[in-house]
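Next up: some structures, all given as structure tokens.
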Structure P
Amino acid sequence: MTATESSEETTVDESSEAKFSLELNQDQKDIQEWVHGFAENVMRPAAHEWDEREEFPWEIVQEAAKIGLYGFEGTAQFFADPTGLSLPLVNEELFWGDAGLGMAIQGTGLAVASIFGQGTPEQMGEWVPQCYGTEDDVKIAAFCASEPDAGSDVSGVRTNAKYDEAKDEWVINGQKAWATNGGIANVHVVIASVDRELGSRGHAAFIIPPNTPGCSQGAKVKKLGIRASHTADVHLDDCRVPGNCLLGGKEKLDERLARVREGKKGKQQAAMATFEASRPIVGAQAIGIARAAYEYALQYAKDRVQFGRAIIENQAIAFTLANMALEIDAARLLVWRASWMGRNQVPFTKAEGSMSKLKAGEVATWATERAIQILGGNGYTREFPVERMHRDAKIYDIFEGTSEIQRLVISRSISGVKIK
């Protein structure tokens, strides 16, 4: 065989090669820069004040609405990105700005995700705009799944929904806990049991329209971190909603329940379907916090002089910062992978959504703690932001599935064994 023959036989048609790139396109870069500017110029200067006040920052959310960052059209634009990366990019930049304010802006998204994931086109068109309101009349929404005795154990939900056929209404009773925007939201999305004997497979999601009698705020939660975000219990006492407020519709629900009662496999239950879709976005939020702490600690280490030299010249400090950069980038890659998979309906065969949230949450807690250590005594005071970042980060080991629950989901997925 001649050299020419060998070359011809090994030539590959470049047009058939699989292309791989982590380069953001221009639209994504523009969105990233736009949100970063808002985070830097509006959120950061206000972060300390709202953390101390522990009140919902309506003014900040309205500023986000004025520029199109908060609202139906903005969310639709971010979601439309076929790569799935615009949403995590937006969330990382917002939470780089501040986690409490970021959650106030993005807290509505969980309810919207539930409506998008389970609602009919008519329900999406009617309710998603009402979750956001308008630039001049901003509204928020709440997703209510957890209960006092049902956090990680979603199957333990006690809130129940009974169908009143004569009036075509659902009557909902129960108590929800840890609801972001709970009680002050315009629209609440509530997970309730329609058949207790079926456990989590007997759950459904319901829209609670604005000013519905029987839906009220309970105790407001005073939290360690993300204190600008409103968290409260929600009480549902003979709360009546129209039949068309059942997400997906009654016909679809009856078909699903019938399959389950016959021993057939039902689709993923309501709360978990929402969480699995949102976990990469939550991971992006955690990355934003971790990156903010890392960047602050890096600059501090360059500026801080001890024993006649900048502290970054010490290997202990430099290696810690190197590890922080390493872990943040690794977590981001997991988030981007899961976001792309979710947007393109690639099955999470190894619980890739849970992987991304688990890694990002633990990185945020660890990186912010390391940032405090690098700042020393200054890091422990409220005069420097890494203290607040560490308090904000801890929730990412807990909400939307604790680290332990994420590991349980992953281990079940990779093994096919019902690990308990």
Structure Q
Amino acid sequence: MADLPAGRVRWFLVFWLFVLGAVSYLDRVNISIAGSAMMGEYHLTQVQLGSIFSAFLIGYALFQTPGGWLADRLGPRHVLTIGVVWWGVFTALTASLPSTIGRALPYLIVIRMLLGAGEATIYPACNKFVSQWVPSQERGLANGLIFAGVGAGTASAPIFVTYLMVHYGWRSPFWASTVLGLIVGLVWYITARDVPEQHPLVSPAELSYIQHYRIPWSPANSTPDSLPKTTAGQESFRNSWRQIVSSKSLLAVTISYFCFGYVAWIFFSWFYIYLAKARGLDLKSSAFYSTLPPLAIVVCSLCGGALSDAMAKSYGKRIGRCGMACFALVLAAVILVVGSHVASAPLASILLSGGVGALYLAQSSYWSVTADIGGKSAGLASGFMNMGGQLGGALTAWLTPVIAQRHGWTSSFLAAAILSCIGGVVWLVVEPDHRLGVAGKPSR
């Protein structure tokens, strides 16, 4: 990092959070590609495989709020490092289960649930980092870059996993993901610090800029030099939790993110299998077309973040954050309806990929708003919101194959479109200019 230009340390670390996110999504979606081989080896049904998918998301959802609280107390540097080691262990255990075991299902459910618990730390800790390192007017782009890692990890998974499966068996992608994650986590631990004031390579100019535009943490302590006390524990978990569950805006964002998670996880869990089973594509074609949604996620996360910042600067956060998210979710619903009815498999793949891309135009709004509203409890606030998103994902991982089995895959996408519309409308009641514990004092 010694050759980094002055004033760019925060963006290097944001980029490395993009890398961490990409690896974490590679860890979590590789099973959706290896799932067909696992079904054959362990004699699992499609519904049982859906239960394994849901187990990850249940663990991921349940530990969002504790993970965010730990990020507030211990800081994002240590929490993310511990999380990387944890999910590396349980990714490896997924590949370690012998094929001769009698009943693999309960073991796989427990392993994937614990993997989800470890990965639950990543995005609340990322948002805690953003709240301390990134000025408010840059948070849309920062979160857009971080969540572009979702698309990068998911896009690389079909090619990466399929290649390793063909040459070395279905277990090899899990071992490779473990090693890659540990390497990336080590780089994070060496280069990151919890706050810019602790980092030896942050220039005075960059530090002054961050401090000046960082949202003040309380009315009595709102000078540019005030710092979030990451480990001091000034505010108890109980008080923070009370503020979160009584915040109309955070509850609304959480409900909307539940809808967002339901839609997104159809693509993470089932799109590859949908192309193969419902659209009749072969392994190679399925792998190719299943890279389109994550590529759309990369592009739209970045564009959505930049556009949200620009609109918030020109028209305020009500338009730039809330209006942007509302439009994106409604647009996604329209595209999903159209794409699910198209007869051509290639055209349907392109349109449905556009639908998830439209969805991710809203992604940075969720995390920017929770960082602004949450303040020094940004980790806990964003963890609570992300819990809602992952519960939506857990529901779709289980419910999507059930709907598809009974009513067809078109109905599965129609259900997602309805929830996407609901998620967009809910944004209309969000007030992005108020912070937890600062009644009546808008954020800058």
Structure R
Amino acid sequence: MKLFSKSPEAADSEQYAQPARHEVKSPEPTVEPEAATSPPPPDRRLFLPGAAPKTVEETGLTESYLINHLCKVMHAGGTLTPAQIADVVKLPKLVCRQLIKQMTALMLVEAQGLDSADIKSDIRYSLTNLGKSWALDALVLSQYIGPAPVTLEAFEAQIRSQSISHEEIHRSELDRALSHLVIPDILKAQLGPAANSGRSMLLYGEPGNGKTSLAEALGESFQDVVSFPFAILAGNQIIRFHDETLHQTAELPAGQPRGDLRWVPCHRPVVIAGGELMLHMLDLAFEHTARFYEAPMHLKALGGVFVLDDFGRQSEPPQAYLNRWIVPLEKGFDILSLHTGKKFSVPFDQLVVFSSNLMPEEMGDDAALRRIYFKIHVPSPTKEDYFSIFEGACEEVGIAWQPEVMDRFYQDKYETAGFVTSGAHPGFLLRHILAACRYLEREPELSLDLLELAWRNVAASKRRDRR
């Protein structure tokens, strides 16, 4: 019995990235609905930051840092009202007014009149020559302009409070997340405990059998809403964290306050890196021109799932990656370095999934492999599972299922010729049949001649005994 997607598209999705979810501080958290009209899942919790700061001190940042930041914002935006500044830096208008008042006293800004004819409208402010000089000096240090960062201490506290270990996956939730896959019960029985562990797992087996699809589905089974900052301040250096390409923003229930707007409510992320991942990409990336950092991919997966796909196909050997992660996997924290030489630790709180076509013993020594807590073999489909996948794929593309034809095809290719079955084959073959039929101007069908034509494009290998 095996695991595979029933649709031709999902069947060979062995390589993507997706987002995930995070925390709340209320005793009986509510849930974020999938759509405005759908009721929130009863077991979803919200891990949201505290209330928005009311004073400069409550931001955790120094007044001098925030004044420099506002100078950069006004240098880029020109004449702005406190409300417009607040919209950029994600701090309350009250705090921005406090900063503008101090900047006025320092002769960095000057009032430019009301924003409109309405006497109740905001006053507009622009930088003075001195303010422009301050802005240019601040831009030399860092060209980051955007939401104000949170402190490293606040970031650590939030990540720990919304730990992935707080989320329990039960059988019903896993069944729902895996419903689009053909998968044996014994594999589900292994995946459930591994997902609940919040530690690390290895999915290994023949290529094309849905290892990446499994990892993605595990991420979909998580329900919590978590919070990620736009940016972090560490050692007076900016680290940009929130990533729209990896973090999926979550809608909050109606009436649920957001709290500190420097944080974004998100689903627990599912971040997937493949053969392109190099060791240096696991460190902070410093942009020398803009002079701020980008958080590495595995850090952006905190509280979610990080999948190292095609493990063994990276430019460095598998042992090198396992060595890099021995301490994080064992101790639950990672050490990052700034270009200034300052080092700091961050929680390593995520479900790490290694997905590989290699056998475990081919990946590293015993000491490294011990840090991978679950090692799960993803088998190739049995004949029954293969037919189930193929029939579902036929239904997806509107081609009539022909069991007699498929019996003959299966016997010729897999039983007699000894090719390894793959859950990716059905979708692959059907797409080639559709392309061939468009060229031949004939109605698509499941026939031996079309299957034989499509099979010529299959890169299959002889069966290898992996038991």
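Given 26 as the derived value for relative contact order in percent (Cα under 8 Å, 6 or more apart), which of the supplied structures P, Q, R does it correspond to? This figure was derived from Q.
With helix-only ellipticity at 222 nm (-39500 (n - 2.57) for each DSSP H run of 4 or more, over all residues; to 500) coming out at -25500, pick the structure among P, Q, R it was computed from.
Comparing all candidates, it corresponds to Q.
Matching task: 3.0 is the computed value of distance in nm of label points 7 Å out along Cα→Cβ at positions 75 and 195. Pick the structure from P, Q, R. Going label by label, the one that fits is P. For the read-out semi-axes √(5λ) of the Cα gyration tensor in Å, a value of 50, 25, 21 was computed from one structure; give its label from P, Q, R. Going label by label, the one that fits is R.
Bear in mind these aren't lab numbers, they're just calculated from the coordinates by the rules spelled out. On a predicted model such as this, the values are computed, not experimentally measured, just so you know. Cβ atoms are built from the backbone, for glycine too; each structure is taken alone.
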